[in-house]
Structure P
Amino acid sequence: MSQQGPILIVSSTQAPPVAKTLGDAGLFPLIDIRWADAPRAIAQIQPAAILAEISGLSRQGLDSFAKQAAAAKPYLPLIALDPGIELPENAVPFSQGSGQPERLLARLNAALRVRTLHATVLRRAGGAAVTPEGDPVRDATVLLIGRGASYPALSVALGERMGVVGALSIEAAAKHLNDRDVDGIVLGEGFTPRVMDAFLNVLSEDSRFRNLPVILTSDALAPTYDLPNLEIVAGEPLRIAANALPLIRQHAFEAYLSRALRSIEKGGLLDPQTGLLTRAAFSRDFAAAVEQTLSHGGGLSIARFAFDPPRGRAQRDGARIMSRLMRKMDFGAVHEDGSIVVVFAETDLRIAHSIARRLSSVMRHTSHGKGKPQSAPAVTVATMQPSDSVRSLLARLYEDGQREAS
């Protein structure tokens, strides 16, 4: 049972059957109200989540209510049951809701975990502002799997708002899932029901992927998997993208909160936008690493990843790939010029080049708004010499990069 507050059920006439079933089972404390009373109820009741039955409601009315819900802190989930219109950005769709209370319960619990995480971050931040810079979906990455005729249009529809990693096979998709963090999966055409069923079962059995938004664009399968954020959305690519967007945004916000919490636990040394060190923390650790290498010997290499343009989705996506894939002994930060600089401890030039190529290769598979994978970042690698200082090593790294660019 929710200990955060009641679940507010908003409808035009009477509560939808699935909500009544939840109430009869005693799974959540529920409050049933009509739309006319809904705006006032948010302030007075302070619900933990909202279930909205939106049939017959105008888009303008829903937008106004959604903005009020979006302003609440901590995060207030707004779940729209069986939506027939385009939803506001923070209204998470729940289709096939009637008669399936177990799926709605799973969706609610997943959303409430985001709310709990947000409350935890706000509490530990001690009143400091903890919010993403802009729309969380701007920095999100979705894995698009498919090889049918709709694949290019889906890639464009999704890529207008977020990064897209494309996979033409389930095997390629599995590799991407192991290499990087994604905020959602869209499973398109080109696979048999048996293949899709096997893939969805694998996702549901792996705790790393179970809570990911999964948008299935075929109605050949029933939503019977242990995937709380699974939606079946058949139709035009724009409709699929519109229904996927709120779920992906919720996951991207959750990912940001997780990074923010790690930053708080590390004394503010991590950048919650990227998961890498702040520039001040990087400078301190880099100076210590150089001093230790000069005193005790060993190897120390440094790599710079430069993006064109220097700031944007590609840079943020690259930074998060770095924070996920680089070794525990390594550290990095986004520098003022928009490049990412990573220090490889106890590493010679040959191994540093190998690591840098691997990181660059993973970044190259993401498209950002144009339907085509981005070009790999320009990579420069330098290794420390006995006569080096912090300043000379960084200077050589940047000079080599400018020479290669010219």
Structure Q
Amino acid sequence: MQRIIHMLRGKVRLEIEGAFPERFLNLLAQHGVAFWGLEWRSPLCLRLYVARADAKGTAALAERAMCTSRVLGRQGLPFLLARFRRRYALIFGLLLSLAAVLVLSRFVLEVTIEGNETVPSAQIRAVLSELGVRPFVWGPSIDSGQVEQELLLRIPELGWFAVNVNGCRAEVSVREREKKPDLIDEKTPANVVAEKGGIVTRLEVLEGAAQIERGDTVAPGDLLISGVDDLEAPPAQGGIVGVRYVHAMGRVYARTWYTLSAATPLDAFGKSYTGAERTRRSLILGNKQINFYLGAGISYGKYDKIEKTKTLVLPGGMTLPVSLLETTLTEYETVPAQVARASAEAYLRRALEEELRARVGEGEILRMSVTVSEQDGVLTVTLLGECEEQIGAARALVPEEEAS
């Protein structure tokens, strides 16, 4: 700490040489002049440091001790600033730079979002921009509490939100609201009916009375598990004394079959590039775009548009809201082209397989077969799939007492 103080106040290195250099040290002590870094070069010569403010009077003290004083060097902030006292432009530039650093560091240059999984960052960023959290905004003007309340109201999928402004960066942390699981209302009477037709392979009854057995063939809408359960009398009496209405629950698996078909023409059109190309460049500052070209019209009839964005990133990894947008327009003409049969067949096959997997919910695909045909330049692919899946679904019922 003392070393830092000496550098801020300034220090002078002196060389004292003469008959009585030790008397010079006594005179310094008598006049309250602090010194340090004493170095004896010889019995008649020594070197030491004194503060800048005390250096002027040391020459007179050296003469009283019958010695000579010589300045070996000057160090510290005051001497450094003295070199620039006549360079007004440099001093002005330094002050301007310091002011710019102090002021510009309070502006938000980057908005980061973390913690979201299903809610898109673009949606959060758009709402934040409307609420005043965006690049080039004065950081102290952001009311974090107000922004948090407004954002939670506008995006109900978020359960928690916090914004922290650290220098030029606004760090936004969110937590998404956990979806409540679908609760089964076991008090409401219901049947389990077939959503799809098939041959029953497995039956798991949790509540209610089964109306089918393994190996039965069912059609869509058929009753699988009834929510009307008979109440049997004691064994001594026998018979049924009444019914009770329950929320039927269970799983019914069945073999199902699908026939899916898709077609595509083999005669199509392709692109033939003419060689004409145009490149446009723009500077993007936050939400503003500055174009470096004249005229927004495009003379090409058909063209490909490719955009490349280069964002300015500081050495520390901080991304600034300044980027260069380069847009390339390449003209082309449409010409007749022949689609490769193998590629078209593979594409349609993949599309049909994905559709089949989407239709089979809780189950599996047992086997698939594909047939391919071509007529009048149109390729048709047909997929036959055999699956085993859960076909039961709960449907509310109206008890006979209430229906009457």
Structure R
Amino acid sequence: MQLIEELRWRGLIHDMIPGTEEYLNENKAIGYVGFDPTASSLGIGNLVPVMMLVHFQRHGHHPIALLGGATGRVGDPCGKSEERTLLDEKTIAHNIERCRDQISHFLIFDGVDNPARIVNNYDWFKDFNLLDFLREVGKHLTVNYMMGKESVKKRMESGSGISFTEFSYQLIQGYDFYHLHKHENCALQFGGSDQWGNITAGTELIRRMMGSEEEVYAFTNPLITNSEGKKFGKSEKGNIFIDGELTSPYEFYQFFIQQSDDDIIKLTKIFSLKSIPELEALIAQNEGGTRVLQYALAEDMTERVHGKDALRTAIAASKLLFGKGGMEDLQALSEKEVNSVFKGVPTGESAVDDLENGVNIVDFLAETGAFKSKGEARRKVTKDRCVSINTEKVPDAERTISRDDIVNDHFILINTSKRNRHIVYVK
């Protein structure tokens, strides 16, 4: 199966310049995707073009990941209703290094005939002065052409307008394609569907600067969206980052576990590296609420992004929060790691000295905020019988909490109901 045919089956083709599929079927191509350093981590949405680079390389082509050290200083108006906040040079440099490290985990750079490369467009823009850029590049695209792009039209119609800085973005990105085509023989650019206007500006600029007979190609992928229909952009609220400090491995794991059956099929086709026959078999098994796909993709992606140890911890945390068992796997975690695993779970505190002689369970539950009052705590223990300490059911209101209940010298886990948990940190 050829590249475009596979990407089409995976739901990864949105727009495509005519002739692209034939070109890729007949040539070992050099192609690139651009990533602007607008955050210190790539998000789940950015992993879609990363996966396209992965598939591009798996089919024998040469992938280039372009980091926008120059374009990141300007700001892309695509998908934004107002001007982006410009980042300082130090922040951009930091974000580039973080994104470089993250992308490096997915591509192969040595030991293959088609090694991946990572480039920074600041390298060819840093000595390009404004007057030379306007004379050599700016004259080739008319304002009328640039205003016809969807991202520009939307901003013009929004009332907030668009600055010359962001208006020039498509010209700068277009020059990236020209530079890579001229100096690296790169004939293909791909990326998210919101980049179609910028990408085609690049193909137009190449033809006008190098001649109409010059052949370059492009395609885009659909953007994945959250439950509210918003794209998973790095600057969007509620985004899932691949940096474990911003989105814990547990949250990352649960992102896939919590997907609906319809959405998980789409996400599995995008992110899984399994073959199409393997995926078709898994999809067939996912009927009737088995959630085979959710667990398979959650485990695959968490291990690929965060490693085996993080996957083990995420599974253990999920067992603790939504199932049974898992305590043994959490024994060695530090307080910081526990806090990361259980990010979003309500917390309370208790002094270790207070547990020296034991504290009645009802008092403990109320004092640490697990329940609002002693009356509610007693009812949950004796009537609803839904309270557990470190996954062990509390038999009655006479149970006491002592130092023996502290896990790894720093926390106690409380099940306040079948689905809700409460972490008490012991100081």
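Readers should treat all values here as calculations from the given coordinates under stated rules, not as data from a laboratory. Model, not experiment: these values are computed from the prediction. Cβ atoms are built from the backbone, for glycine too; each structure is taken alone.
Computed quantities for the displayed model
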read-out	value
Structure (P, Q, R) behind the derived value 1.09 of Cα Rg over 2.2 N^0.38 Å	P
Entry that produces 4.8 once distance in nm of label points 7 Å out along Cα→Cβ at positions 246 and 302 is calculated, selected from P, Q, R	P
Comparison of P, Q, R by distance in nm of label points 7 Å out along Cα→Cβ at positions 126 and 278 - largest value held by	R
Read-out distance in nm of label points 7 Å out along Cα→Cβ at positions 102 and 382, computed value 6.1, structure in P, Q, R	P
